[in-house]
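Below, each structure is written out as structure tokens.
Taken together, the values in this text are just the output of simple stated rules run on the coordinates, not laboratory data. Keep in mind it's a predicted model, so treat the numbers as computed, not measured. Cβ atoms are built from the backbone, for glycine too; each structure is taken alone.
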Structure P
Amino acid sequence: MARTFVPALVGRLAYGVFPLSLLFTVQHATGSFSTAATALALNGLASLSMPLKSRVIDRYGQRLVIPLITAVMVAVLVIAAVMARAEITSSLPWLAVGLAVGLASPPLGPSMRAQWRVLVPEDAIPRAYSLDAVSEETLYLVGPMIAAGLLAFAPAYVGPLVCGALLIVGAAGLAASPAATNTSCLGQRRMAGGPLRHPTFLRLLLVMAAVGAVTATVYTVTAARALALGHPSYAGLADAGIAVGSVAGGLLWGRLQPAWPVGLTLSRLLTIIGAAALVASAVDPFWMFAAALAVGGMAISPIYVVAYRASDSHVEPAEITEASTWVNTVNNLGMSLGGAASGFLVSGFGARAPGWAGAAVALALACAIALARRRAQAPSGRMGEVRAE
């Protein structure tokens, strides 16, 4: 199991290192920060193709598809480094690189979660997902630090090359795993409509999109309040506190494994996040603000664990890679929309406004899930509980 998970984590680390690496590679090459930001935005937009790539993996198997997709992405990263070395200053090629990298990014995280279903017993899957979520949170905390270190001691284009090397390790580890063969046979039983044909799964995606939007408001309000105080570095400390809280919450969740129904679990976790955002928005000292958000962060990793577990139960076995990818994709989309809305809120209503909005959305969603669950239980007892999940 470790021979698969550790290389997969190495590959997934590339996604933590890559954003800053691409941003500064393009900026240094073109001299334009706007071009670099646009390339990064195109990369994020193209990453919406992840579910399609996961569908191909579910159909043809990880052993064949993951190395092919990874090879394309590594080739694009090498081309980017060559372009930077050759001092290509035109914007259009760099925008094409940003788009191409997003289209070629392999879904290593969802593929690893699909393998967990084969590598561990059924009763150990919640712990495996908790470990996965905590590890991913840590990678996105460590990745930017590695990127910053590379930028301090090497040309910017070294970053994409390092990302390519990390991806090769991750793809090789997943493809070499015995579980890769077991997951490939599931493609024969896949239904044409995919996981999106399941109404319960669609409802889960709506919840995760809202979770992404709330998360974006939290990170925006930390930056806005730090800037308002004249100490931008405070934002980094607060964000680190949220990440530490998320890691601690994920570890605790994996140890306790509460046997609550999905609807009840999501409602309670959203209540924790909403209440934390509400308290943080109301207090004045920044340390109390950061502490409240760190407490709320303890619910972030568990929400992903619950969502991944629920997505498995709402779709066919041959669709679990695509389903897991959809959970991440709509969450990222919600974060993008929430971030954009938060910017307008700060401009129009002040630094605290995103926090109030995030708290309102989280608490309203928690109430809506609880009410829907109660209504579903009322007419048919146990069947209502299944529908609520």
Structure Q
Amino acid sequence: MPSFISTTQTGFADSQMWPGRLMSMDVYRGFVMFLMAAEMLQFDQLHKAFPASAFWEFLAYHQSHVEWAGCSLHDLIQPSFSFLVGVALPYSMASRAGQGQSFRTQFGHAVRRSFLLILLGVFLRSTHASQTNFTFEDTLTQIGLGYPFLFLLGKTTTRSVWIALGVVLVGYWLAFVLYPTPDAGFAYSAVGVSANWTEHYTGIMAHFNKNSNLAWAFDTWFLNLFPRAKLFLFNGGGYATLSFIPTLGTMLLGLQAGRWLRSGITQREILTRFLLAGAIGIAAGVFLQVTGICPIVKRIWTPAWVLFSGGWCFWLLAFFYGVIDVAGRRGWAFPLLVVGMNSIAIYCLVHLIDRFIVTSLYTHLGSSLFLIAGPAYESLLIGITTLSIFYFILLWMYHRKLFIRI
């Protein structure tokens, strides 16, 4: 993850050029970043144009976040990115220890990385804003807020990591449950939620309702400590700063996956552990939801979401590890590798210049080129063209061995 441009020798077909490098991790990361960038394809517009099409309905659903509880493929982007930060940590720590770096030096780097990720997240969220938009619920800031704790736990035993995960999950759940639910006269409309919204829960799960929970209450205090154009009352999507705490739980699951990968056990055993861990996580998350203990909600990163999404992350890593590093079938994944090895670059490109690229395409090529298949497909064609430009930028960087790192 980035902060300066490094020049590094690389090659995909010749893996000996990267001794000890886990190619499947780069490909998985590339897959995740592609899903993020692919929002530009705007499948929802095609679904609107063809409402009877199950194909476009399916793609549109999985290119958007669910309203509250549940999960789409798009919802797995942020947990996957966070999970992979944990997977990479044992490799990073081993590399730095091999260079003779002291604990103090390594921890100092972790703190600097954390600070840079938070700043970058705030900066990107402030793009096109009239002033700095101090918000801390996006992917980069959430990882940044939890990264120093992840590093410290990475120095502990496996038993300590599992205990820390349990403390995070149980402690976060308990904190929400102990926070009182709104009374009958609570003005849901004032926090952007309809009073008859179908996602309202009762019982224990009512403590996790949108914009009426502990994390929402914290942000109505915390975010108003920063300069703002107007008073912060709620986040329209229900996202919250405190989600960095359970996000740490997701990173801890990745940390354990990384430790298994470096443990010296057989590839078969690694795959077995990934598949088993994935099954346990998904089953545990579903169990908490159906029993009314805790809903599976990404937007506030509930403990059930940590387990459920973490299970899927284990399964996705198992797939890429099994195909790329075990079976050695790599050629098909080269485009994903190009994206995955410059994940911060594509993240910044998408957030900073996507509008500029689209505007420039219309300016210099006109609109007729993108209407060749009819108005319904205009957004898809402009999206494909923009994505292609981004990819060729990353491919240029790849061949010149330019990688943004933090």
Check the numbers for mean projected area of the Cα convex hull in nm² across P, Q and tell me which is largest.
Q
Candidates P, Q; helix-only ellipticity at 222 nm (-39500 (n - 2.57) for each DSSP H run of 4 or more, over all residues; to 500) computed = -19000; producing structure is Q
Relative contact order in percent (Cα under 8 Å, 6 or more apart), calculated, reads 30; among P, Q the input was structure Q
Where does the value 5.2 come from, among P, Q, when distance in nm of label points 7 Å out along Cα→Cβ at positions 38 and 374 is the thing being computed?
P
So if we calculate mean count of other Cβ atoms within 10 Å over residues 142-149 for every structure here (P, Q), which label has the highest result?
Q
Working back from 17.1, 53 (Rg and Dmax of the Cα atoms in Å, for residues 150-261 alone, computed), options P, Q, answer is structure Q
Taking mean count of other Cβ atoms within 10 Å over residues 118-125 as the quantity of interest, name the structure among P, Q where it is greatest.
Q
